[in-house]
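Read through the structures below before going on.
None of the figures in this text is laboratory data; all of them are computed from the coordinates on show. Predicted model, so just to flag it, every value in this text is computed and none were measured. Cβ atoms are built from the backbone, for glycine too; each structure is taken alone.
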Structure I
Amino acid sequence: MILCCGDALIDMIPSTDAAGAPCLVPHGGGAVFNTAIALGRLGIATGFLSGLSTDLFGELLIENLHASEVATTHVIISNRPTTLAFVKLNNGDATYTFYDENTAGRMLDPADLPRIPRDVTALYFGGISLINEPAAEFYRALAQHEAGKRVIVMDPNIRASFISDEPRYRRRLAQMIAVTDILKVSDEDLNWIVPGPLTPGEKAAILREQGPDILILTRGSEGATAYFGDDQTVDVPVKKVTVADTVGAGDTFNAGFLASLQRHGLLTLAGLKTLSAEHLTQALDYGTRVAAITVSRHGANPPWAHEVGA
């Protein structure tokens, strides 16, 4: 099982009502939530670990997880409110305004780490849950505790405008990178983590020296690259589609990539040591196909396995 650990929230998506007036429609969202939903729909045994509310939005998130066959055994329930993200779309690109004070997802105690069962072979972290404390410290402590026991995967999905204490966030991010086996970053993430005029390959090498065996770099319309082994790389182009919006694109790419590795029995600590260029090419390709379907739809609506094909 892959256990997705992190943010779940409600995206308030712009729409129009039956009379044509503008309105906002609530959709389950959050980077880690989106990846969990996509993995479940792709037929991968998936669990979700986060703080969820007893309010109506929390109930909606639980319903969404169950509908996509994601286990909620490790969800931590409280009566605190649900995090809200108001989405603004500009030519299909999404920007967000978050409301996250005192929420169920944020107020997790790093002193109360859950017991992770043996059938969990990989833990996935990312999103805004790595920014705001105390939840950010909860996930940092969990990653450090489980490192070396199972695969640690992270996509920081950095929202620079949401970071109030950059030095503290950078220290925590460095601590998590040090115990991460597979690190996925966008080109924007990479340039934020390693600023300066170095090439993407040089920046990837710097990050790999800090811990990850594999670094996945996504470059928007230019495709995705895996850095692994002894300075080896593989590149995969994106799939050309008509884009409705980009909400959840990176999250569902991650799900496709991890689903491919999991299906081939490679998403284990032992399996990662046997990864070849062919394995990574297949995983990157599957991730781009999953993401291509998602961006062709409005909102984060990842495909089911039968929609993606072999």
Structure II
Amino acid sequence: MGFFDKIKNGLKKTKDSMIRRVETVIHSFTKIDEDFFEELEETLILCDIGVQTSVKICDELRSRIKKTGATDPAVIKDMLKEIISEMMSGSDEMHISTKPSVILMIGVNGVGKTTTIGKLAANYKAQGKKVILGAADTFRAAAADQLGIWAERAGVDMIRHAEGADPAAVVYDTIKAGQARGADLIICDTAGRLHNKKNLMDELAKISRVIDREAGDCDREILLVIDATTGQNGVNQAREFKETAGITGIVLTKLDGTAKGGIVIAIKDELGLPVKFVGVGEKIDDLQPFVAQDFVNALFD
């Protein structure tokens, strides 16, 4: 099954909820007036697109309808699709062309971060890349054990220290091992703790200094893992982490298990962050690179 089919299946709950509601609004009004836009805006907010983004979409739609005088529901739906497509445009590709390249994975506990790292490692290994993992979440008990199981499953090397060790030291050793073993990609887990932002900032700053010193010319991605089922709370998490961790992209897990896939649009519009991967199932190959246009097509068609 290709990405489009997987994303189409994964978005079924979101599509059934969001597009059905939008179509209901479009078809229930005989004239396009302020009542229509108010109803549509409220509907988009309920679909986890967020207040700011929903207002922006409705303002743009209002402007296009005014210019064209459109009243046909099918045309209005196409306009909506076009507006969201434009909002989602921009690069969502990974920047990992150097050898090695470094990916730092962050995210609060329970979002599927360790599983995502395992799937990502398997994904790149299947592409013929040599991958090494660093178990730099030394804060959570058994995090390294869990990552070790995934490393074994994906058939990649892993560097770990004892529980409670300095995460930056793990990253240092992983980079050194990656360079010595000719790795294409170094993927490091980190402890994503939002309850103490200062600790998190200090820890990530220290890790960044180690990467700058030991692999300064390498491409680097800092990916935040978000559970799609948390809806707007996920957008708030992304906002917090963007401020503290300088994230370059989002990995959205459990997209197939929720009707709240609208948060993809809010993340891109409100935070300017691309979604790089989406999880659309439990299998090891169900973590898929995100393609914005396929996402919009799967939602509307």
Test item: FRET efficiency 1/(1 + (r/R0)^6) of positions 56 and 288 (r between Cβ atoms, R0 = 25 Å, to 0.05) calculated as 0.10, pick one of I, II: I
A value of 19.3 was computed for Kirkwood radius over Cα pairs in Å; which of I, II is the source structure? I
To test your reading of the models, identify which of I, II gives 0.95 for FRET efficiency 1/(1 + (r/R0)^6) of positions 208 and 256 (r between Cβ atoms, R0 = 35 Å, to 0.05) when calculated. I
Comparing relative contact order in percent (Cα under 8 Å, 6 or more apart) across structures I, II, which is largest? II
Figure out for me which of the structures I, II the number 12.1 belongs to, where mean count of other Cβ atoms within 10 Å over residues 64-71 was derived from the coordinates. II
Which structure, out of I, II, was helix-only ellipticity at 222 nm (-39500 (n - 2.57) for each DSSP H run of 4 or more, over all residues; to 500) derived from, given a value of -10500? I
Top of I, II by distance in nm of label points 7 Å out along Cα→Cβ at positions 88 and 232, largest first: I
For mean count of other Cβ atoms within 10 Å over residues 16-23, structure among I, II ranking highest is II
When mean count of other Cβ atoms within 10 Å over residues 24-31 is computed for each of I, II, which one produces 21.4? I
